[in-house]
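Values quoted throughout were computed directly from the atomic coordinates according to the rules given, and no laboratory measurement underlies them. None of the values given here were measured: they were computed from a predicted structure. Cβ atoms are built from the backbone, for glycine too; each structure is taken alone.
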Structure P
Amino acid sequence: MEQKTDSEWRATLTPQQYNVLRGHGTEPPGSSALNVEKRDGTFACAGCGHPLFSADTKFESGTGWPSFFKPLEGSVETTTDRSFGMTRVEVHCKNCGGHLGHLFPDGPQPTGMRYCMNGVALAFEPEPAAISRERKTP
């Protein structure tokens, strides 16, 4: 697991990224451009660049946060979150431990799961073909 000091994280991340990834915060719904990202590619941890989700597992959940039905193999870990008087499943980057969002059992098939992620905790890497298609679009 990637280890950095708190000072190193603060120097590396924006204040919003730090609040979510290191402080377990939540961005406002609908605030991330990644919520409407539809190109082929990979969503990675904004803290360490570790690949997390393939774009082909992303779906529109109507929640205001980027949602996925399955992470890449071995990319995330979960813990029990009992904050705010409720019990939820918290999702973390397996590489750096950064807080990404929460997991809910109300997603589409084939998994039935919804990985509801904070867009500020993610970075998007489009596939090379998606980049060239975007450049050709008038």
Structure Q
Amino acid sequence: MSYPDPSVFHERAKRWARLPLEREELPARAFYAADANKRDLLDQALFEAAWVEGLDVNETETIEWAARRAGLDPERLMAELAEPGPAEKVRSALTDFERLQCPGVPTVVANGQRFFGKDRVNWVADICGAGG
């Protein structure tokens, strides 16, 4: 894991304020535009882009980098994320996030119960494994 210097975040935030999409909307749209069987690979590549390579996931070049890394066609992905479908899926996910009162990441809702924090992942796995 490579944590960017706080000054990097501040410079990026200035750019984000001028972007046509909300912060982190671009990678979210890319996720929903990707083929379902490649989404995990894209998610992994976006994580690597941000936390290993130090790239900004709010930049089209980074989305294209991650798409190639995940075995996706970057041009096709960029065209598809501009369509209404991925934007609607992002808005729906955020609406659910707010409705379920998710305080941050990671938050998981399983069978109507909300779990927040990486230390609760085992609890979620237990619930899911119990079928309950």
Structure R
Amino acid sequence: MEEALQKAQERNLDLIQVTSKVEPPVCKIMDYGKFLYQQKKREKESAKKQKGGELKGIRLGFNMAQHDLEVKARQAEKFLKEGNKVKIELRLRGREKALGDHAREKINTFLEILQKLIPYKAEREIKREPRGFTMIISKE
């Protein structure tokens, strides 16, 4: 270890311990600033490759047909497979606000279709908001 320190000082570089899990510890002779820069660069690259965890949105309509719900369910399935959470929104306008039961039924129909495609869990249950209903789901 002293020999390695001496060699590093002769070259005006630092002795950097790469791993301490083995005996004797593995070290490198290099500039510490350069080592930190390379380490940050590697972490950034690995962070870029990780995907998922975002909150994606699916907006349903009050008067949507069955086939349209199936299309939206396939889109939600794609989002869930990527590892994202999905926010399901059903906006209510005007007189539709008085028909909350029908809106809940529409969301439940959508969820039944989605359940056939991919299992999911509810992060947040169906919630009534001033402009309609929302719900957040994620992959099981």
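A few points about this structure:
- Of the structures P, Q, R, the one that -4500 was derived from, the read-out being helix-only ellipticity at 222 nm (-39500 (n - 2.57) for each DSSP H run of 4 or more, over all residues; to 500): P
- At a computed 6.7 (distance in nm of label points 7 Å out along Cα→Cβ at positions 7 and 71), which of P, Q, R: R
- With Cα extents along the principal axes in Å derived as 42, 33, 26, matching label from P, Q, R: Q
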